[in-house]
Structure 1
């Protein structure tokens with residue numbers, strides 16, 4: 001998927017230069033990373049009297065200690 005989507009967009013949009021290909025690839029990579037981050041945040045259980053920032057920091061500390 002990391003190769004197919006940018007290449008498909010490149011050909012469907014009728015782009016021609018390598019810099020345009022790299023721009024499409026970087027945009028897809030960034031969007032994929034943001035989507036993955038949001039999915040990770042949304043899969044968390046309820047905050048239970050914690051702010052989202054505090055819950056995120058606790059999760060990072062928990063993962064680093066493992």
Structure 2
């Protein structure tokens with residue numbers, strides 16, 4: 001199963017493509033809670049690495065351009 005998930009907070013957002021056996025909103029939210037508890041200085045790249053350690057294939061999606069819509 002492969003999903004693209006947008007993660008956001010007050011300072012911005014980013015997209016991750018996450019592939020693995022169980023990629024549901026509930027599973028990813030639980031893993032995110034676990035990651036936040038382990039790393040008080042959490043960030044998008046650390047989060048991607050954490051998911052990879054848990055057996056997921058992860059790709060941070062970054063645009064080549066941003067254009068006001």
If distance in nm of label points 7 Å out along Cα→Cβ at positions 1 and 57 comes out at 1.7 when worked out from the coordinates, which of 1, 2 was used? 2
For distance in nm of label points 7 Å out along Cα→Cβ at positions 17 and 49, structure among 1, 2 ranking highest is 1
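Assign the value 18, 55, 21, 5, calculated as P(r) over Cα pairs in 10 Å bins from 0, in percent, to the correct structure from 1, 2.
Structure 2 accounts for this read-out.
With helix-only ellipticity at 222 nm (-39500 (n - 2.57) for each DSSP H run of 4 or more, over all residues; to 500) derived from the coordinates and found to be -24000, which of 1, 2 does the value describe?
1
Each value in this text was obtained by applying a stated rule to the coordinates, not by laboratory testing. Just so it is clear, the model here is predicted, and its values are computed rather than measured. Cβ atoms are built from the backbone, for glycine too; each structure is taken alone.
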